[in-house]
Each structure stands twice: as C-alpha cells, then as structure tokens.
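A.B. asks: What follows is a set of structures to go through.
Where a number appears in this text, it was derived from the coordinates with a stated rule and is not lab data. Because the structure is predicted, anything quoted here is derived from the model rather than measured. Cβ atoms are built from the backbone, for glycine too; each structure is taken alone.
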Structure 1
Amino acid sequence: MCGRFVSTSAPDEIARYFGATEVDEALEGPNYNVAPTQDVYAVLEKGGVRRVESLHWGLIPFWAKEAKIGNRMINARAETVATNGAFKHAFSKRRCIIPVDGFYEWTKREGPAARGGAPGAGALRQAKKQPWFIHRPDDEPLAFAGLWEVWRPPGSEDELVSGTIITGEPNDKMAEIHDRMPVILPPDTWDAWLDRDQHDIELLGRFLVPAPSSLLTFHPVSTEVNNVRNQGEHLLDPVELTEA
C-alpha cells in the first residue's frame, strides 16, 4: 500500500510541471508527512481543462451513505480497479494524477527479544518499524496514478471531492523493502490517463505496471516519520541504521 508521502511543491509549480492551466486554492504550506484523510493536490480534467485541485485522501464512492467509508479507500489495487465496485466508476471516468515529491514505506527491525527471546508481549514490543524515503534520484516529482470521485451526503447539495492512489506489484528495487508500490505514470501516458473521454480499459490497464527500478532510490530516515504529527524537512535526511 501507499500510506504516507511528501508534498512540498506549490500548486502553480505543479501546474507548470503537469501542463495544467487552472489552479485551485493552495493548501497550507509544504507537508513532509502527508497522511490519509488529509487534503492533497491532484491533477485532473474538468470540462476539457486540466486543473490542479485539492481533494480528500480516501475515496468516497458516489453511492456511499457515509463519508467514513473513505478511510478504507486510500489505495486501489491495480489488479482489480476496473471491476471493484468502489472504484470502477472513477476508473472509467475520473482518473487523476497525485503529484508527490517522494513517499515512505516501512520495514520491520527486530530487537534481541524478538529475535531470540521468549515469546510473548515483551518480544513483540521489541519489533520496530523503520521508515524509508523513496524518491527520484533527480528529485523530480512522481506522478502517482489516482482516481477521484464526487460525493454528496444523503439529502444535501454539498459536495466532497475525494481520491485514492492506485498501487500494484513492486519493481525489483522496491521489492527489497515492500511487496506493493504506487503506480507511477510516465509523461507519455498523462494525456490519455486524464482524458475523461478515454474509456479503453485495455489501454488504461497497460499503464498500471511497475515503474523502472532506475526511476527510484531510497534511504532510511528517522522514526519521527512514524508519528503523523511530526513535520519538517529534516524528516527526509538519511540516518544510519544501528543494531536495535
């Protein structure tokens, strides 16, 4: 899955990079620890115009009775996105790009008790989650394949725009630390992906493949990342791994 990422670019910078001509109101400052249910930037098309908009991370299907279902919809699986009842409508008509500067994944680090101590709660407490920051070697933005949807609470005319990130099989490099990775779209796919008149499921499915291993690099970072309240550019600094 993809459950945390970094977003530091201003919306006008995102617009220039992805060829958008309209920009929504800016979110508050850079975010070095973006978490589900927060608002995030997305590149999408409305009325034939490419826009940068903010949306709620956690897709709420248009048919949902309650918004809280979106808490379980932060990711959509590439293998089933075209047929899953929560995502197939958006996959057909409302695809987007989630621009990120990098993302986090975790591996488990086991302390002495977890490795060889007596089983039980004490051993489990020794297991630690080590975060890694994954990004492009040239620090250019990554274009995550996403979906967006419009939801109206029953009996209300208010609208909430929400979205999800599509994940798939990892490339060889990502497989070293995780068994899934976000689908990253190369520039030559952006036009077709964002085109709301493009309904060729076979064509769109061909985009949902692992990015080349050469596109990404990663390094361990501070466990401060594990707390979503922690912020700051220092979260991206490499750290040395030590024995637990």
Structure 2
Amino acid sequence: MIVGRPTLDSRSTSRRRGRVGAALHRRWVRARWRGDAVQCPCCDRQWAAFVPDWNRPDAICPGCGSHERHRALWLHLRDRAGVGEGPLRMLHFAPEHALDRRLEPLPELERVTCDLDPGGVDVAADITALPFDDTSFGAVLCSHVLEHVEDDRTAMSELARVLRPGGWLVVLVPIDHERSSTYEDPCVTEPSERERVFWQHDHVRLYAPDIADRLRSAGLDVSAERPAQRLSAADSARFGLMQSETIFHCTRPRSSR
C-alpha cells in the first residue's frame, strides 16, 4: 500500500486539529485502512496496513492507536509474563491507552496507575520518590519513561524497592543498538539539540543496550528480550512489530530484602 504522507501523527494530533477534527480524521483513517492484511494484538482488529507516523511507516493501529512498542509489550505481558492468568498487583507508570484496553478488564489484576502528571492516573508521583511501601507490587510496567528522567538510577532503585521479591519489572526505552554505551550530557539542554542527539526534544539521554547494567545495579536480574524474534517473520509483520524492539524483563531476586 503506497501512502504519500503520514496520516496519523503522534505529536499532539488532537491539539492541532481540535477534538472534533481529530475524531473525524480518525474515522476517515479507519475507513481508508479497512482490510485484513494486519492485525493489532492490542484491540484484535484487522486492517489493510498500519498507518504511518510522522517519522516511520507502518506504525500506528487505525483502531486503538497502538504503536509498535505497545503491541510488542502486550504480547510480552500475555505470553511471557502471564498477565491475566492469576491475581496480580501491578504498578503501571505512565499508562498507555492502547494497553488500558487490555489490562482494565482483567478481573484478577489490581492495577495502580501513576505518573508525574496527575491527569488520568490513580497516583501523582515522581518516579524517583515513589509514595509506596517497600515490596508493594508483584509487577511494575515502565515503558518509555526513563529517557525523560534526569536521575534514572534513583528511579530504577525506586522501581526495584516497591517490587516484592520474586516480582518482575518490565522496562522499555528507545535504544541505539549501534552504541556500546549510553550517551548523556547534562550540558545538552536546548530542545533542538536534544532532538538531534537524544532523538527527542524532551529526552535527557540516548540509551545503548548497557541499560541492562544500570538495572542490574539496582539489584535486579535482567533479561533482554525481543518479542518479534519469538514469532515467525509472517506473524511479526502481521502484528506490526519492530525486529529491534527490546524489552528488559527484570526480576527482583527472592532472597532480596
């Protein structure tokens, strides 16, 4: 399917078009992309293709708005972490709408949503100073948050602190797989320069795969996993996954105190 320009843009589409204009645009996109060549695992709907975002093709589900990382994360939670298979208390930092659709209906999942911005979450909090007791949660989700946090090591320690021994933490961040070490420079503050070197104007670093070492320093066991590589090439393409998308599945050791 050939598309001349992006038709969904994750950069504040609603503010640019207005609420009514954005709703009409989404309706038009869903009609245009009607088909069954791809399937979104977050909403189970089928489409002719995933819609381009401003910076890449085949990115966004026309139905629920999921991006590649959301689809990969849900498949990981369902197939690797067993979410929905039994009672679980979960802390979900900066919750994503595409995952809300899957997680909210689960009867045995007690999910506490949290963010620095108080709008639409259960608890407003700084990730570097979480207002929860030690070992409060059996699971924690933290997707595309740490790249915005100046003191990410303290944030990682906090996430580990509120996790019970034997519990798990899932972390996703943008990663430059060509780098051997994470790049950060506190002198880079200009938004345009941050976008050039950190990939986005509000990022404070560009992670390399060595983020796993930072997570281990917080007392966690870490496994780096790529959901697309667990699937056939056909299924990976059908679900709109990125081959390089890496999920860091971390576990707090049961002997941890």
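A.B. asks: Out of 1, 2, which structure matches -7500 when helix-only ellipticity at 222 nm (-39500 (n - 2.57) for each DSSP H run of 4 or more, over all residues; to 500) is calculated?
C.D. replies: For helix-only ellipticity at 222 nm (-39500 (n - 2.57) for each DSSP H run of 4 or more, over all residues; to 500), the value -7500 is produced by structure 2.
A.B. asks: Of the structures labelled 1, 2, which one yields 22 when relative contact order in percent (Cα under 8 Å, 6 or more apart) is computed from its coordinates?
C.D. replies: That value comes from structure 1.
A.B. asks: Also, I was wondering about something else. If we compute FRET efficiency 1/(1 + (r/R0)^6) of positions 147 and 227 (r between Cβ atoms, R0 = 35 Å, to 0.05) for structures 1, 2, which one ends up with the highest value?
C.D. replies: 2
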